[in-house]
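What follows is a set of structures for review.
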Structure P
Amino acid sequence: MTMRYNAHKKTGDADGQASGTTIGGNALDLGDNARQKVRSLSALVLVDAETATFTWTAKWQVSNDGTTWVDVTNGSQNAAGVALATGTAGADAAVTRSIPAPDAIYGWRKARMALVTGGTTGTTSDTYEIGYCYRTGRD
């Protein structure tokens, strides 16, 4: 079994992204009906919210075709995502989190971590990095 750390990384910023915009990380191929390629998946997310009142929240999404993405809720209450970071007008608000994938993703061909902007329109100083940590192969 091979262990992958911070693989398939995507970085960027929220420049011009209005509140409520979803920014998807790179899609991860989970396998097909015959073979599950990925086990014990989590996203390693680093976000920095520098713009006053700007927020980052995270959510898992799944797809069977890599084009149409569906949000995965974690639990029966369908709670909204908790803010990872909130901008405080220039104060360092960088946050790193490991966010485990819910079991529901393994019934789909592809999964990704997505970030949602909130509060106000983002700028180049509101940055993100999304990578994946997981195991591949057989036990």
Structure Q
Amino acid sequence: MEKLNQETKNQMFWMLQDVISYFSKNPVKYRSKSLYGKCGYQSNGVTAGCAIGMYIDQDLAKELDDYEDSSILEIFEQCKSSFQKLPEWMKIMPIHFLSELQALHDNDFNWDKNNLSKDGIDTVKEICENFELPFKKLTFKK
């Protein structure tokens, strides 16, 4: 793994915290699918979009949603021009962090109807271990 500076690690930590806090408010409602029947980057009027979509403008979100495989890893590998439109602070994060964050949001087993599931908390721990983020400093809905 590449050596990350503290500022990037801090941004990764806060992005992870944002995803945990936002989607834990109401996982059933906020993790809803897009018009395409899959997780969407775009806001659908109910949710701010997916774990990455909540940070980007709606034009870029629509562009990303229009790809057949719109995983952030696939966009990074195959759709460089779209990836370059992400916010600068996000582009310097490891692509595998963004991919793991997207998987945390996307995978149903990480959530129950009220919160992160036990598997979801284990996924968060794994993300923290993989990227040397302080798991114990995260806050979770009680």
Using distance in nm of label points 7 Å out along Cα→Cβ at positions 70 and 86 as the calculated read-out, with 1.5 as its value, let me know the right label among P, Q.
Q
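If you work out relative contact order in percent (Cα under 8 Å, 6 or more apart) for P, Q, which one comes out largest?
Largest calculated value belongs to P.
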Origin of the value 0, where helix-only ellipticity at 222 nm (-39500 (n - 2.57) for each DSSP H run of 4 or more, over all residues; to 500) was derived from one of P, Q
P
Distance in nm of label points 7 Å out along Cα→Cβ at positions 6 and 126 gets 3.0 when computed on, of labels P, Q, structure Q
Output 1.07 (Cα Rg over 2.2 N^0.38 Å, calculated) maps, among P, Q, to structure P
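Where a number appears in this text, it was derived from the coordinates with a stated rule and is not lab data. These numbers were taken from a predicted model, which means no experiment stands behind them. Cβ atoms are built from the backbone, for glycine too; each structure is taken alone.
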